[in-house]
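Visitor: The next part holds the structures, each set out as structure tokens.
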Structure 1
Amino acid sequence: MLYFGDCVLDRGRFELRRAGEVVPIEPRALRVLLHLIDHRDRAVPKEELLDSVWGSRFVSESALSAQIKGARRAIGDTGRGQRMVKTVHGQGYMFVAPVSDEAAAQDTDPSAPEGPDHTTVAASAARDRPVVAVLPFTNLTPATGHRHVARGLTHDVIAALSKHRWLRVLTAAATAGLSDDPDVVQRLHDELGARYAVDGTIRLDGQRLRVTASLTDTAAGVCLWADRFDREFKDLFDVLDELTDMIVATVEPELGYAERGRSSRTPRPDLRTWDLFHLGVDRFFRFTSEGNHQAQRMLHRCRELDPDFPDAHAWWAYAVVLGMVYWDTDPKPDLLDNALDATRIALRADDQNALFHVLYGRVQLARREYQAALRANARAIELNPTFAAAYCGLGDSLCYEGRYTEAIARFERSVALGAHDPQLWAFLTYGALALLFAQRYEEAIDWTEQAASIPNCQYWTTSHRLVALAHAGHARQASATVPALLEQCPMFSIDYAERKLFYLKRPEQRALYLDGLHAAGVPEQS
């Protein structure tokens with residue numbers, strides 16, 4: 001295997017993959033590429049390439065030029081950029097990009113003990129972080145006086161999206177002049193290495209504003225998401241801030257979903273750290289006991305492969321905590337200590353990463369250190385005001401401290417921003433628990449019903465609904481909900497719930513919840 005840029009060249013299969021996808025390339029172009037890589041310590045004369053690829057057949061240099069162009073296109077290079085294949089005038093061509101022949105994972109088992117050199121893996125992980133281009137929003141307003149609005153929205157989206165530190169977002173200068181190019185998507189992919197592109201339009205008519213936005217996979221040329229936003233406004237800047245938040249809060253989880261899908265399609269024998277990481281996160285978001293175990297194992301494997309990969313540490317800690325709350329990971333003090341240490345490793349690597357602060361706060365909540373969790377999530381919101389999970393984490397922190405009104409306001413914000421977030425059901429379910437503790441039982445029931453309409457929601461949603469029904473005086477409905485709860489979680493009982501609510505330290509909260517289970521007729525023991 002040969003690794004360079006975001007490409008893998010498999011000699012045995014005579015196959016080139018880029019960003020995890022098989023790249024169509026002519027056989028002769030691939031042979032030219034292989035010959036250049038094998039002799040990358042020097043400039044290779046054109047005559048040598050012609051002899052190597054075409055043998056005794058007579059062909060013109062234009063045929064070689066065509067194959068060089070095809071090879072460059074396949075690996076994301078251009079004749080103008082020459083980041084990998086350089087034209088050495090008067091001598092030929094030279095492959096100038098760094099190449100490694102070490103695999104980032106040596107077998108298909110994520111828990112296998114052997115691993116590659118950490119430097120190689122770290123470079124691969126950093127290289128594979130997806131690049132996103134935000135093209136200038138097109139001003140469709142007839143009057144020319146509003147061009148600054150489109151430019152301002154473009155820059156605001158770039159700034160807000162760049163706060164998600166797992167992404168690399170191109171500057172406006174990097175994409176300047178590309179919008180009107182009919183091949184803009186291909187050029188973004190081939191020349192700038194952008195996997196995804198955001199573009200849109202803006203139209204003003206008096207006090208009415210219409211903004212469209214879309215997200216494109218540049219490799220496939222496929223639209224992953226698009227929407228239209230219509231607003232009437234008094235203050236234009238306020239509504240633009242709102243739309244920036246909505247666009248970024250939608251685009252970021254859509255990018256996460258696309259990356260997890262891309263990693264899942266990567267051939268398993270050649271998993272690199274970034275792909276293995278996203279496979280682990282994909283298993284995490286299945287929200288099942290088996291998926292959680294797989295996530296913990298894969299993410300721990302990432303930590304072993306690359307101790308300097310902070311995302312793997314932080315997400316492993318999150319998988320462990322959710323395993324404690326939902327499934328059969330025991331909430332042992334030493335494991336909670338290890339999870340806390342893992343999030344601290346991540347924060348030491350990047351203390352400007354809002355996600356790391358949120359996951360640090362999630363571990364602190366499990367440790368019943370609510371004030372520390374509150375500070376962590378507040379800091380996350382300072383760093384990334386569009387991050388729905390941070391508002392949910394802050395809501396949890398306030399809720400467990402008994403500050404219900406403040407907590408519910410944060411949950412409402414997380415739900416508003418998290419329409420496309422894979423954890424939307426959790427935002428609604430945690431919000432329902434805050435409403436339950438605030439004794440706003442009918443609202444809690446409504447939130448659990450919203451959460452239950454989302455396919456990947458978990459049994460705690462049903463449990464919260466059951467408790468709210470019991471306290472709201474709907475005894476018959478509460479009792480009728482018990483079989484559904486036991487179907488979703490056969491081991492559920494009052495004793496089970498008491499053990500799983502280990503993260504609550506206020507006696508009145510635990511008592512209210514367990515009393516509701518008693519009233520509904522949940523069994524004492526499983």
Structure 2
Amino acid sequence: MPDKAVVTSAQRIGVIGMGVMGKNLALNMVDNGYPVSVFDLDAQRVAGAVAQAEQEFGCNSALQGCQSLEQLLSQLTSPRIVILSVPAGAPVDSVCHALLKAGLDAEDIVVDTGNSLWTDTIAREQHFQGKFHFFSSAVSGGEVGARFGPSLMPSGEMQVWQQLAPLWHAIAAKVDPETGLPVSRTAAGQTKAPALQQGEPCAAFIGPAGAGHYVKMVHNGIEYADMQLICEAYHLLSSALGMTAVEIAAVFDSWDKGPLNSYLMAISAEVLRQQDPVTGAALVDMILDKAGQKGTGLWTAVSSLELGTPAPTLAEAVYARALSARHELRQRLSQTLPVGRCDISGAAVSETDKTALISALESALLCGKIAGYAQGFQLMADNAATQGWQLNFADIARIWRAGCIIRAGFLQHIVAAYEAEPSLAHLFAAPEFNRLLTEHITGLRQSLVFGIQQGIPMPCLTSALSYYDSYRSARLPANLLQGQRDYFGAHSFERHDAPAGQHFHLNWSGDRQQHAVN
């Protein structure tokens with residue numbers, strides 16, 4: 001592949017998979033001046049994409065449908081660029097092998113944009129080496145993000161990234177570099193918008209194969225936690241303070257104007273305001289409380305356990321979804337399990353106390369959010385060290401400021417923290433986050449005291465406080481734990497008054513004398 005084979009708007013791009021994400025990525029490319037050929041095993045999806053392109057761009061649309069992979073490849077110039085938007089796992093391998101049979105060659109590029117497991121991505125790059133250039137780019141932003149500007153996390157061969165960069169920068173979400181706020185392409189209800197020329201693109205090269213998908217996996221783990229934290233605040237306001245969905249929406253709207261400004265906070269308020277078109281009640285009150293998951297949150301929790309990196313808030317968010325799915329058992333046990341005796345359980349809350357609790361809960365949510373992000377960035381740092389990756393955490397925070405699901409004004413502080421200290425050991429150590437935690441941690445404690453007394457489950461908020469308190473504690477009870485391990489398993493222990501790394505064992509079943517362990 002030539003060193004300067006940079007993609008231009010004259011080069012036709014192939015897109016395989018005309019589901020929601022693939023179709024919208026293809027339309028986004030056309031928006032930005034790139035002609036596109038598309039294919040899907042479902043011919044109706046191809047026809048739908050072509051019809052939408054003709055409706056939006058006119059009869060001479062630059063989007064062309066194909067009936068086979070051979071036809072798609074014949075329309076592309078070498079080195080051919082084929083974007084995959086197919087389900088993770090076996091479908092990715094199946095399409096790659098089918099493309100080889102259809103005539104793909106060693107100079108061509110295949111880009112996986114699905115939610116693939118990062119280790120699968122590493123294996124695929126190795127497997128297809130010499131047959132074609134396998135590259136990956138995680139995509140965040142959902143349907144609207146794919147159409148009008150997602151956050152893109154590419155990884156693989158640097159030479160391939162240099163070729164793809166103009167295309168990726170063109171279709172990515174854009175932010176104002178000064179404020180960190182998204183530059184909008186759309187108005188409410190808009191289905192078509194001009195390409196953005198201004199703003200900083202939310203696409204940056206992450207690192208070697210697998211790095212982009214790992215970063216996207218952690219992004220989704222943070223997303224799980226952020227969503228659950230908001231839900232726990234909703235639960236407390238609804239069940240403990242008796243507020244209606246519309247009243248809570250107003251609270252969330254006010255929070256969205258402050259430090260908690262985020263896409264997830266904004267859409268939560270919108271969901272709460274929505275009336276059920278069937279009954280006229282609040283739609284949220286009619287939705288069954290069973291949450292689904294697609295696996296990336298689970299992968300994040302598993303990775304944290306494998307690395308030994310504490311990420312309790314991210315893991316608790318996964319457990320919360322799993323517990324919600326046990327709906328029938330919860331209904332039965334709710335009839336027999338008491339709250340327990342608490343001094344204020346069931347007591348009316350005055351308006352003054354209610355206002356104070358809402359303020360405390362805002363602080364609680366901010367602390368929980370800081371803890372969740374801190375866990376996510378620590379997880380990325382630890383895995384990067386294991387894999388030998390050089391991740392730029394300022395860039396990662398920068399490309400999450402628009403386009404993706406966890407986009408928030410909060411991320412500007414993370415960018416600044418890592419720009420000031422690229423090797424920052426932990427977000428809690430950054431001056432701005434230290435200040436925020438110092439200012440707001442009391443609100444988290446107050447909210448949890450009230451919620452626990454009321455019997456409101458708050459697994460993510462509770463774990464966030466325990467995580468904070470663990471790092472705040474110069475000494476933890478692991479000394480007793482290590483004594484227990486040495487007692488039953490001769491696992492040894494270190495001493496405060498001995499050099500680091502020197503281990504000892506006590507002869508518990510004999511003379512109870514201490515012996516140095518090599």
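Just so you know, all these numbers are worked out from the coordinates, no wet-lab data involved. Note that the coordinates shown come from a computational prediction; the quantities given were computed from them, not determined experimentally. Cβ atoms are built from the backbone, for glycine too; each structure is taken alone.
Visitor: By the measure distance in nm of label points 7 Å out along Cα→Cβ at positions 156 and 404, tell me the structure among 1, 2 with the highest figure.
Guide: 1
Visitor: Quick check on the output: 61 is percent of Cα pairs over 21 Å apart, for residues 140-339 alone, derived from one of 1, 2. Which one produced it?
Guide: 1
Visitor: Work out relative contact order in percent (Cα under 8 Å, 6 or more apart) for each of structures 1, 2, then name the structure with the largest result.
Guide: 2
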